[in-house]
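Each value in this text was obtained by applying a stated rule to the coordinates, not by laboratory testing. From a predicted model like this one, the values you see are computed outputs, not experimental measurements. Cβ atoms are built from the backbone, for glycine too; each structure is taken alone.
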Structure I
Amino acid sequence: MTTSVAEPIGKLDRFHSSRPADSLDSDPVYTTAQRARAAQRLFADVSQERADDAVRALAWSLYKPENAKALAELAVEDTGLGNVPDKIRKKQRKTFGTLRDLLRGRSVGIIERDESRGIVKYAKPMGVICAVTPSTNPGATPVNKAMMAIKGRNAIVIAPSPLGYRTTALVVELMRQELAKINLPMDLVQILPLPITKESTEALMKACDLVVVTGSQDNVRRAYSSGTPAIGVGAGNVPVLIDETADLRDAAQKICESKIFDNSTSCSSENSVIIIDSVYDAAIAALRVAGGYLCDERQKQKIADKFWVNGKLNRDLIARDAKVLAEAFELPSIAQDAKFFMVEETGAGRAYPFSGEKLSLILTVYRASDFAAAKKRLREILDFQGKGHSLGIHTTDMSRARELAEDLDVVRVLVNFAHTFGNGGGFNSGLGFTLSMGCGSWQKNSISENLSYRHFINVTHLVTVIPEDKPSERELFGPHWDKIGYREAAQ
């Protein structure tokens, strides 16, 4: 039985419908997509074992220590974002965790059987995936997406951020080399040819069978309007609550570790901390011990003046080392050894820029009179930015965590976590490893969960006859009849 994916009717035709037919062969985006389709046809019928061989090969291309180091150094050199040690750790940790998850799942043949419902599910590949990747993770995100796509027996073409092109081009070449070593088509993984433009990225979106976007919301919107099925993810702006029952030392240490990781390039990094009034001073003291510096009002204003330029984040200051920020903000010598910088805030919204996502080692701190006030502040922050993404709470009262999960519009509520290390998957977190986190309809995303290989497969349902499952009218309508005084006819 064949499961090959035929080229979608009209897919490449509408890709450049306005161009003369004889110009397509010289179009680099078109030819890249054609090569991907040819490679995918050869790969579409492989066994689960062979698909997993390919996934392991891609994982090793980044996990291999010398490769992780070289790619981390190149990423920081080119983008100026983050730092080398954390990028090495991120590449290896995310790749290892994703490989664990992928090897535990089935993506070939029968993936689920429900005898009681008479349904058997078969996995089929989608075809060619277009993956748009950000400058914050120009090495890790392409490999993460490629592993998931290849798990589903697809081909993938990476459309990178221009700023991270060299890093992405190198990691794509490393993935291709590892595929060749196990006699699989190298063109299963490719990169969009230079120059990277909005037009060429849009053309690739139209040429593929699924678009997956991690990065700017402009790219997400373009993906959804491309006419190709698309998965986009939303912006983060994680707020975290510390209540009066929390282990303050543990909470402060976790917040610090998470906040400073890769200089806060992660969308899961804490941007705000709301602290219950009764433990506010003690929590601030714990955060100081962990490495935080609390700025006064004058210093806060100086940070605001330098960090936002015409209402936008200063590109030269996001994701920079703490010492760079301390010097740029002209903070006193006592702040030079700080790991992150705290500013106190009293509101949320456009008039309070510190309430938004900062992609930097700046942590906004709020005081709340009680849990109800803290919950209200969480909602205000998320309504301004980051709704749907996630929030955290440090507490020993699980009823409060459950209340937040029930009442607030986020996909993830993390309890007593270093947020960055739990939100996108962790070895002590049940969430799947990923570098793309869906935010649901709250951010106009098509998924409200962590991206996984399941989003890269089609599923055929084999349906067989089961014993009739048809309840009586009384079972279904009875409660309503009783309310309106309706008397059904005697059966």
Structure II
Amino acid sequence: MNAYAPVQRIVAVLLGFLSLGFVPSLIFAMVNDDGAAWAFVTSLVVVVVVAALLYWPVRRANRDLRVRDGFLVVVACWGAVCLAGSLPFILALDASLAEAVFESTSGITTTGATVFSGIDHMPISIRWYRQQLQWMGGLGIIVLAVAILPMLRIGGMQVYKAEVTGPVKESRLTPRIAETAKALWLIYIGLTAICAAAYWAAGMSLFDAVTHSFSTIATAGFSTYDDSIGHFDSALIDWLVVFFIFVASLNFALHFLALRRATAQVYLRDPELKLFAILLLVVSAIATVLLWQQHVFGSFWESLRYAVFHAVSYTTTTGFATDAVYLWPGMLPLLLLLVSAFGGCAGATTGGFKIVRVYLLTKQGIRELQRLIHPRAVVPLKLGGRTLDQEVANAVWGFVSLYIVCVVALTLIVAGIEHDLVTAVSVVFSAMNNLGPALGEAGANWGSLNDTTKWLMSFAMLLGRLEIFTILVLLTPAYWKH
């Protein structure tokens, strides 16, 4: 039997379920007669046929997944979904393959970078589809598949370990992995519904409320307008966006435990959340002072509103905007780009390092300083009162090392292609952190970049979304040795 038959079977099943994602957009296209219906019909047929061709030869492949198979499943599924998701852009917008795959990857990985302009005038079904891509990718298509895998008699724990973000991956919310995936999705859907209702009550149309709730809870950044959230020009909507981005950036395990125990104490006791809140307050304060000093806006309260909005949006790697940040004076655009590396909490939909890694790195740095003074001292590494194994510390250092290597290597390559260092640094940083906004030539959108850069940044977005190890382990010769 083909050693990778179970992997092929999972990819086929996932593509089959993805084809259902074309149906809402198809309905929008038909109801509004926007001319894109044929694109979604064609996409649906193509994906279903490909899924069937992949599934039929391996339909009886029931071997359990090994740990090593989990990495291949994750990468294969995300790659297949990004390619399949590009079809409507090619057929409805006449986009090139590089543009279509970039846009699809940006949506699925919740990056929010776009190569398109004139979004306001796109067919309404395409505008819906872009937002829906982010929502599907928000918690991870693989986690959704994990809830379905038990029905296929294929164990899902190996996939879950490879997909769930953050350095501490072993804790589960419920005894069975399928129940864990379902619990996460219920919370995710519930938050989306509450967010949509709040936006609608604040003055958005029902269409805008639902589509922007998709990208808010996914901490993604796509909008149905070129001006993003700035299109609504509403302070109330801005503050609602800030609130729901913050909620979506917290570890979903905390939401689960808070609901199950009916108490908010789980939030107050979490060290990662405390550090995250402090970081947001500091960045917001710095941004407010800089905007006020440089007279970018007419009043202090306007400066506070725009500073907090973009500080939260960038730090959580959401990427929503209410103003052209790349045109702001001074160091502020660069500062906001750099803080996106922190991301949100582990177990959330954000990109970046994740705050828990920043916390552990800080603790390790302090521990090394203490060892310089007391060389024989035993200083344990703790998280929330719990002593962590050295393996966790090694994994954090390994992640940071590989992150730096990838950023430097990709920046050098893109700088050689685009001939602009500001553009190269910002697009690589934005893609790796799944942020979206960038500086330089990519300030307004990424459409003017070379096709080679778009392919590289599609890879970088996947690299960041799957937290580097999952992809790079497949590039090692040792992985393929049996």
Work out which structure the value -0.32, -0.43 belongs to, where log10 I(q)/I(0) by the Debye sum over Cα atoms at q = 0.06, 0.07 Å⁻¹ was derived from one of I, II. I
Suppose you compute helix-only ellipticity at 222 nm (-39500 (n - 2.57) for each DSSP H run of 4 or more, over all residues; to 500) for every structure in I, II: which one lands on -12500? I
Given 14.9 for mean count of other Cβ atoms within 10 Å over residues 415-422, calculated: source structure among I, II: II
